[in-house]
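Undergrad: The following blocks contain the structures, represented as structure tokens.
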Structure P
Amino acid sequence: MDTKKKQRHALHAFLSAFRVTNGKRFTLTDYPCALSDKKREAAHMRAQHTFETGIEKIVALQDRLYAEQKTGLLIVLQAMDAAGKDGTIKHVMGAINPQGCRVTSFKTPTSEEHAHDFLWRCIPSLPPRGMISIFNRSYYEEVLAVKVHPEWLESEGFMRAACTEKFWKHRYASITHFEEHLTHNHTAIIKIFLHLSYEEQRKRLLARLDEPAKNWKFSEADLRERQNWNAYQQAYEQAIRKTATEQAPWYVVPADHKDFARFAVMCILYEKLLEINPHYPQADPAFQQNIAHFREQLTNDTSTIT
């Protein structure tokens, strides 16, 4: 096995601990929110062997993706409050070309969005070919937050009595079919759940109160939603179980240690870009035949503009 294949194999092995491609037996408690210091260091070292200049490699691959314009990449980022979604986007995506990347944060749906099906509002933000789109929360909120708060469905025209197990089964199926449609039409998909513990969330919410620079991040709604922690964990488990596929896998990333979570997300993005394997487009033969002529024109053009 050559060096590059060994590196790819090591990276794949590192990420296999977080990847879910078949949710039939998925249980959230099987995935830790944090690794021990020893395990975290060992995992980091194994992946680092293939990823010494990770951001630079991602930048180069993204440049080729943008130039080739054959495949779009959708990154769905989901997590409980304070799990580090914004920080992950800033640190992992901050170095890549913003011309080829777009971040969309999905807040409470507007009245216009409520007037359409639950997938509708995300469609305009899907990545064109050559682009990376990052969803900070997504259409998955409709089987997460809305499942925890079924009363919210009334604004979508549904009676609470209609929200049976069959109703949610149809929603999971709609998501799976939607993602299958995207992957059949040149959109690669990565779905990441930043897996935060109850205790670590408490510490981070306290930090938002204790540090004046973080006060703006604190919301009383975070405390109210924290009371629904178990319901959210069950909703995430079901969502991942019902929608994890080979084409659109979930990655359950331990998020209690921010640096490790960001490194893991970086590796996930890198592996997916390697899988897409974009190339710079080749010039057509007519252009190649004229390169010498174009070069001669520019070389001999010593005139000045006044």
Structure Q
Amino acid sequence: MGESMKVGVVGAGAVGSACLMSLVLRGSAREIVLVDRTRKRALAVATDLRYGAALSPPVDIRDGDYRDLAGSAVVMVTAGVNEKAGGATDRSDPRGRLKLLDTNVGIYKDILPAIFQAASDAVILVLSDPPDPLADFVRSFGFKRVLSSGTFLDSLRFRFHLAQRLNVEPTSVDAQVLGEHGTSEVLLWSSARIAGVPVLQALRDSGQSGEELRSSIEREVRYANITIIEGNQASQFGIGMASARIAEAVLRDERIVIPIGSYHPNYGVTLSMPSVLGREGVVQILEPDLAETERQALQRSAETIKSAVARMKERA
């Protein structure tokens, strides 16, 4: 694959544009190609960003068609309907983002052959919802390096809310969310730490009651995207920034360890586990020490994704 510093972004909607802007501001890539079903839209977004890009590290930004993805080390796929357009903003609907699966499988079916022809070697980062079953769908097309953005952003949300309650900086909180990027995700309370101190102990020491706090943080993390969409149509900036960080880790072969979605043979689906991320995508999955309740919840989360994948295969 050489040392390509090129990133492709498919879909110039809210999420695609936010990814692009984050890549430019962070100086993540040397070359970025934006592909959209409406070429005019891709051109407009690329042009708009180009004018401000002179303030960031050098990067070539252009619009293109699928052929122009050739040579990309990473291709981010953001095409498809989001929760707002797809009507997946009901907190009491256990399907959550899975409701969007049928529509987005249809869209993926149209675009994957063209991506495969141009960039079958690239690490494909699936950002459209629901990303875990869609990542399995991408794998079925023959792509070897497939990531779902998974629970990386959810883990950042978990760290943020914990940090807020404890009045510390989020980077000092080590806390993971695993499983589905969706309502069945598992917040690992048992291993959450601040500089080695268990979070639950730190909360107790600061005089905060466990249960009420726990369920309120769970709610904030699990339904964060719905809360955002209720105010602003699309949850885009957080995922844009997280995606740029993922792309950097791949482009620079960093081997950072983050919760991210990839195919897990033991579970038979794509789901998020702490994973070593480098040039080839996920190069190793780490098995965390789980409390029994967390282990069962992770199993249930895997089953949720599995049944969505089975349904998808029936209809495909």
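Undergrad: Given 0.90 as the derived value for FRET efficiency 1/(1 + (r/R0)^6) of positions 77 and 277 (r between Cβ atoms, R0 = 25 Å, to 0.05), which of the supplied structures P, Q does it correspond to?
TA: Going label by label, the one that fits is Q.
Undergrad: Also, quick follow-up: State the single structure among P, Q that was used to calculate Cα extents along the principal axes in Å, giving 76, 50, 46.
TA: Comparing all candidates, it corresponds to P.
Undergrad: Oh, and also: Can you tell which of P, Q yields 0.70 when FRET efficiency 1/(1 + (r/R0)^6) of positions 229 and 253 (r between Cβ atoms, R0 = 41 Å, to 0.05) is derived from it?
TA: Here the read-out was taken from Q.
Undergrad: For relative contact order in percent (Cα under 8 Å, 6 or more apart), which of P, Q scores largest?
TA: Biggest value here belongs to P.
Undergrad: Of structures P, Q, which gives 4.1 when distance in nm of label points 7 Å out along Cα→Cβ at positions 101 and 293 is computed from the coordinates?
TA: Label of the originating structure: P.
Undergrad: Assign the value 3.0, calculated as distance in nm of label points 7 Å out along Cα→Cβ at positions 117 and 237, to the correct structure from P, Q.
TA: The structure behind it is P.
Each value in this text was obtained by applying a stated rule to the coordinates, not by laboratory testing. Fair warning: this is a prediction, and the values are worked out from it, not measured in the lab. Cβ atoms are built from the backbone, for glycine too; each structure is taken alone.
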